[in-house]
1. Consider the structures P, Q, R: one of them gives 9.3 for mean projected area of the Cα convex hull in nm², for residues 43-186 alone as calculated from the coordinates. Say which.
2. If you work out relative contact order in percent (Cα under 8 Å, 6 or more apart) for P, Q, R, which one comes out largest?
Structure P
Amino acid sequence: MADDSGKTTHFGYQTVPEGEKAGRVRGVFNSVASKYDVMNDVMSMGIHRVWKDAMMDWLAPRPGQRLLDVAGGTGDIAFRFLARAGSGHATVLDLTEPMLTEGRRRAEAGRMADSLDWVVGDAMALPFPDGCFDVYTISFGIRNVTRPQDALAEALRVLRPGGRLMVLEFSQVPNDALQRLYDLYSFNVIPRMGQLIAKDRDSYQYLVESIRRFPDQETFLRMIREAGFEQAKYRNLSLGVAALHSGWKL
């Protein structure tokens, strides 16, 4: 990993030393883990499920594939992947143990236990050998990584030749008027929901701010290509509120 001495990054709208961001992110998700799935449904009015299904449609999992789902927390993507593939294996990696604990408690985890591993780890330093996965996914997580370019490099490393990267992340609405409406909702409603449901306004204020700090679709596409992925493309979801980015290790 690169030396982060003296370097800074963003934590929402705050500027913090690079070495502090992971701990702060861990604190956010430790705090909201027990209400994370409920808040996803409330904040997005259930649309996050449609986005995740769209991810699986484009990914088209095949029997026997090995998935690494980074920042996979409560297992949403892993469960969908295994159900679509019919057979295979999914490793769910997350920085935060309480998120993985919530995932293990879900009914799907019991039914798929033989096909699942749950690992605490860092997206920038994956604890896996080179070329051991067929698919790498990360959903609503890469914007929380201290150095997203390092995470993309690690994704390339652990994928086998012919492996697929897919990233689902909040993005930028290309229409200014719609973006203003979205901002009004995000900054005025979501933190209040966080206070009401998760008893944690500050964590959801950070999550809203982190979305605004994440690169737009074209910029992130260039980052994926710079990491070494080929045939990289993206698709907007819900007018650009979220986006899917895809790339291949060839």
Structure Q
Amino acid sequence: MPLKVVAGTHKYGYGLLVDPKKIKAIKDLEKSDIHIGCPREGSPPDVLLHKMIDKYHLDESKILKKIRRMPPPKVLFALKMGQLDAGFCCEQFPTMGEELGFKVLLTAKDLWPDMQGSVLVVKKDLITDHPEIVKKLVKITERGIQYIHEHPKDAATIAAGALTVAGEKVLPLKIGKIAAGLEITPQVILRSLTTRMECTTDIDPEQIQKSIDYMAKLGYTKWFKAQEILDLRYIYIK
């Protein structure tokens, strides 16, 4: 495997945002007049969409035929414009949506306990040729997470500022223009970091294997052992 996961950054961090005037319960998502947004097939929000269908025994054909594929900023923007009634997206967008009057009906924690969120990935060659760089990358990630835990308000202000800068290619240009129309406040980021995500470099290989198993079941990837993509030795080096 040419790529290796060397550390985590957070667990969870995804949710289902709905218009509470139209959707009171999960079963309402099956209604023919309800439009649902979700990022592309194989993305974490899409996998959670399938988890929701499984857990709540929803009619898969009814749900999937009306899914509109779009990136998270566009999901929130479409909800705001009344073009969608519900949408799966990654943080900070569900929390931002609450500020606009929408409701987070489900979170990743509801659908997948201990779900691994984002991770730090490096090329295998970097580990072989420059292990000291990989060690530093993991250490920097750990320090950043420690800062979030020790100074959550300051960390939220820093993150909000970085995410608001549309002109520095935080997002692709087309999506960046959409995101620029959505206000990202420190208060939103603080709630996102401290209540919707569990920031940690720790990774549970068993959870990674469960992700691979489920992705293979959905036909998004071939099955393989989690250890083929994991190299977690640097997490525990002091």
Structure R
Amino acid sequence: MRALGSVLSAALLAACGSDGDPPVAPAGYAALRAAMVEKIVTSGVQDPRVLEAMRKVPRHEFVPEAERRHAYEDRPLPIGHGQTISQPHIVAIMAEVAEIGPGAKVLEIGTGSGYGAAVLAELAAEVYTIEIVEPLAEDAAATLARVGYRNVHVRAGDGYRGWPEEAPFDAILVTAAPPEVPGPLKDQLKVGGRLVVPVGTRTQYLRVVTRTPEGFVEDPQLEVRFVPMAGEAQDR
């Protein structure tokens, strides 16, 4: 886990009172987001569209109120039901390596709080996202609608087999780790499309699977730690 630098710490102190109450002023949250993006740049993310998306999405709206003071720290936060919201720099890395164009159609497996879907919605034309924990899916759909994202479609269910009636997709991102790359998700990629997925059990690596006219090419990226992918992924 990367430690927060002085830029983010200073912004946090400026936005929060001395008693540590959650920041409430929109300008305070904007300052925290800007500082967060500066830290994301140090992690190696360079795509200007991804960085702009990270500047725009209000992460504090996607975490429980008790956690809002920590919303722009580069760490996972609990969102209930034993789940967490991913670290911002991981969200940015996954979005960058997915290479999402403005007209893209994207599938996300593991909606969680809806934050990742909101970032994708800033990059793509349409986002389809599946969450296996039904109360989380309901909460995420409500938050996305409240914040104003109309191009995100949320479904409650097991994401192992994807969303075949909406396939093919330009990019598929998975926010939980299956033991192996799910075959149905590979099959739902367009030629040239990319599947970004953490794979493994004790040791996990983020992989990028690209569909070519001849088949699939896999490229390991970096070691990561995600919650295990539930449902059919474990049955296999």
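Here, each number is a calculation from the coordinates, and none is a lab measurement. Computed from a predicted structure; not experimentally measured.
1. P
2. Q
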